[in-house]
Each structure stands twice: as C-alpha cells, then as structure tokens.
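Pasting the structures here.
Where a number appears in this text, it was derived from the coordinates with a stated rule and is not lab data. Source: prediction; values computed, not measured. Cβ atoms are built from the backbone, for glycine too; each structure is taken alone.
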Structure P
Amino acid sequence: MQDEGSASCACKGIRRCLKCENVKGKEQLKANEPKAVHQFLYDPETRLAVPRDADSSCFSFPGVFLQEDFISEEEEEELIGTIDRDVWNDSQSGRRKQDFGPKVNFKKQKVRLSSFSGLPAVSRSLVLRMQSEASLEDFRPVEQCNLEYLPQRGSSIDPHLDDSWLWGERLVTVSVLLPRRSLLVLFGEARHRWKHSIRREDIQDRRVCSTFRELSEDFLSGGRHEEMGAKLLDISLSFRGTPV
C-alpha cells in the first residue's frame, strides 16, 4: 500500500486538492460554487428526495436503488485489506484510484485491450451477489474503478454524468468505510439526467468505493461493436485482473 501522505498530485486544469490549491489559487473554486443550495436526503423506502430545510418540498427521485449491509463486517474488512494490497495511483481532485478496465479515449471513441486483464479475483463473489438482485440479474460488468477519498488530501469529485457511448444503463457502486457496506445502483434519470458528485466537506474520514460499469447496447449482441464487446466480457469475467 502506498503512503497516504504522498506529496504527489495528479490535478489538471481546474481540478484542485489541498496539495496544490495554494499554488494554483482558489479563485476557480469560488467561481464553481453554486449560488443557491437546497439540501435533500434520499429516502430508499419512499424513493423520495426529502428536504433538510422547511422551504422545500419532497419530490420523486427515480433511478436509484440502495441496499444497506450488502456485505458483512467481516467481508468489508477482507475486501478493504485485499484492495489495499494493490497499488493506489494518484488521481485528480485529491483522489487515489485503481482501474480494472480497458484503456478508453472517449473523445475519439477508441478502446484498447492491451493492458486489460479483467476484474480482480475478489470481485467474483460480489458480482454473483449483485446478480441475485432482480434488477441486476443480467448485470455483466466490464470495468471496475476503486476510488479512495481522504480528508487530509481534500478529496472530491466534481458534478458529472458518466459516459454512455461505452458504458451501459446501470452504474453499480459498493462502498466500504463510508457509508458502510452499501450497494448503490444508478439508472434512468439518476444515471442520465442528474449529475452526481462528492463534496470535499462531506469527506470526514477515509472513503473507499468500487464502481462497476456494464456495456452499452452498441457493444452487446446485435450492436455495432459487438465483437469488441464480446472480447471485453471474456477478459473482464475471467476475474484475473490487476490494476492498469
């Protein structure tokens, strides 16, 4: 495992972390701050966005499935230990990452398989358990990205929508440490309309999550890139992967 206090920084452009913002300045951070903020909490039982202030009302928030205690405490400990035995690479905005997936140029829409060896062995049982959920029974991931957030690095991730050229309908995340042992699935409006992010001020302790992505229809049977999709699935589901 790498030293959490490493002095390296991978921020580019407008990205900032605590290691570089004193050099780059904080003007861009202030410019990106929203003018007005209304906070809501997602209620998985009612599937409503519930306001934290009296000036707002609840509203339906479709496209989210949340299962708490998806893994046990013992599994959580084993999982984080296994993840930490692999190399963490510095990423933007104070994050560290481990990628198990193909090299992709989304602007040019090109995929390279050369360094992709599949999902890690530890994820085989996680994927099987995901597939036991009715909404995920046909879920076949071809990419796993482990991300680490630390308060001492000022870790965050800006509001964004995930790519939909290569990646399919469902984004599936398993979180350990914060929030504990949960499974989160984003699809529909929550996947394609609502941006998601993690704010620096919400990281009070170490947070590690694994996000799994499936193929878009263009890479499945009958799609324009089905041959490439078949190769990606064969490699991914061998569960012999190391970080790329």
Structure Q
Amino acid sequence: MNRKHLLPALLALCTAAALAAPQKIYFNQQGRPTGEPAAYAYIREYTPEGSHARVQDFYYPSRRKYSDPYRAPLSQIRQFVPKLDNGILVLWHLNGRKKMHAPYQNGKPDGEWTNWYNNGGKSAVMPYKNGLTEGTGARYYPNGRKESEIEFHADKANGKWKQWYPDGSPKSEVVMKNDEPAEMVSWDEKGRLTAELAFADKKRSGIMLEWHSNGAKKSESVYQDDELVSRTVWDENGLITEQY
C-alpha cells in the first residue's frame, strides 16, 4: 500500500475499532452514575447502534453479571434501570440467583413483573397491561409466606386488598374502590378483631378495638362519619376505667 494511503487507513481502522469497543458507565450503590472509582458498584458496557445500544450490566469489581444482555434506547443509557422499547429486562443477585424479570412492549411494562429475594424466594409480583397495572399483585415475606395481595383494574386498586402476618394468619382485608378503601376488617397477631369499618367520602364508620396482653378487652371505640360516638376502656381485670 502506498504510504500516503497507509495513515488514513490506519486511522479509519482505529476509529472503527473504537466504535465497536463497548463504552462504559459506572454506577454507585444507589444506582447513580459516578466517576469516583471508590464508589464503583456496577459497570454498564454498551455498544451504540443508531438511536439504541446493546447493553449488559455487571457487578464491580467482580464482573459477575447483574443483567442479561438487552437492547435499550440511548436516551435511557444513564438510567440504572432503563425502560426498554421491547423485550425483557432480567437482573441477577450477586450470588447468581435471579432478581427481576420485567417484560416491556412498545416502551411500556406489559406482562407479569416478578422480583425475587437473594435466597431464591419470590418477593413481589405485579401484572401490567400496556403500562397500566391490571390483575392481582402480591408481596411475599422472606420465609415464602404471602405478605399481601391486591387487585388492580385500570391502574387503580379495585377489589380486595389482603394482608397477612409472617406466620400466615390474617392481618387485614380491605375492599378498595378506585384506590380508596370502602370497607376494612383487621385482626391482631392473635386473631382478635381490631377494626371493622366502612368508609364513605373518606370518613370511617364502625368499631375499633384494643386488647390487653392477657386477652381481656382494653378499649372499644365506635365511629360514625369519622366522629367518635362512644368509647369504653377497661383495665386488665375487666373493670371500666373510662366511658364516653
């Protein structure tokens, strides 16, 4: 090759190699981009392809994978958890167990998003349809028992919202209408009723109870339209100490 053509050819080759090499962004433990080596917790390697990029994230400095490879808009490249146009964002715990499975369609969450604890147990499930919550979502305790379950329709809580204690006993059951409670029943960890209420215009009507540690009733309060109608308080021996 003629020497006068050699230098431009080498420059072009170097430029092409540089463009093909993955670019890098470092994130700290809070998921913010950082240029401080002491704060590095994750590294993102990406290769631009027009308005998008081929991406994979890793833990730093171990380089264990934090994500499966995915394709993301360049406009999202500095977001720790980017929004995908289409596809599934899969994340992993440092110990190699799956952390998150998040499907996207047309730039919006679509399908069932699932999260797991690092022990492999499921931590949360949330259903989406065209970017809106639709279906039954749930959260779980690390011991595998269900912590809560809530129904969504049209991106709002509509239906029953149930909660449980870590041992599996019921904690509360609420009927939700457009993100607002309509009815509620709750229990303490020993299964004793603590509230039975109805709501209208955000005002509660019904009864609320408290209990002594020996199982005796401690107080009973009755409400109507958020106003206290009556209240009785007992000591541990069942004697009335206050009455309204």
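Okay, here's what the table says:
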{"quantity": "Percent of Cα pairs over 21 Å apart derived as 62 - corresponding label from P, Q", "calculated": "P"}
{"quantity": "Among P, Q, which structure scores highest (criterion: distance in nm of label points 7 Å out along Cα→Cβ at positions 65 and 169)", "calculated": "Q"}
{"quantity": "Label whose coordinates, when distance in nm of label points 7 Å out along Cα→Cβ at positions 49 and 145 is calculated, return 2.2 (choices P, Q)", "calculated": "P"}
{"quantity": "Identity of the structure behind 24 (criterion: relative contact order in percent (Cα under 8 Å, 6 or more apart), calculated), options P, Q", "calculated": "P"}
{"quantity": "FRET efficiency 1/(1 + (r/R0)^6) of positions 97 and 161 (r between Cβ atoms, R0 = 30 Å, to 0.05) from the coordinates reads 0.55; which among P, Q", "calculated": "Q"}
{"quantity": "Read-out helix-only ellipticity at 222 nm (-39500 (n - 2.57) for each DSSP H run of 4 or more, over all residues; to 500), computed value -2500, structure in P, Q", "calculated": "Q"}
{"quantity": "FRET efficiency 1/(1 + (r/R0)^6) of positions 113 and 137 (r between Cβ atoms, R0 = 25 Å, to 0.05) - structure with the largest value, from P, Q", "calculated": "Q"}
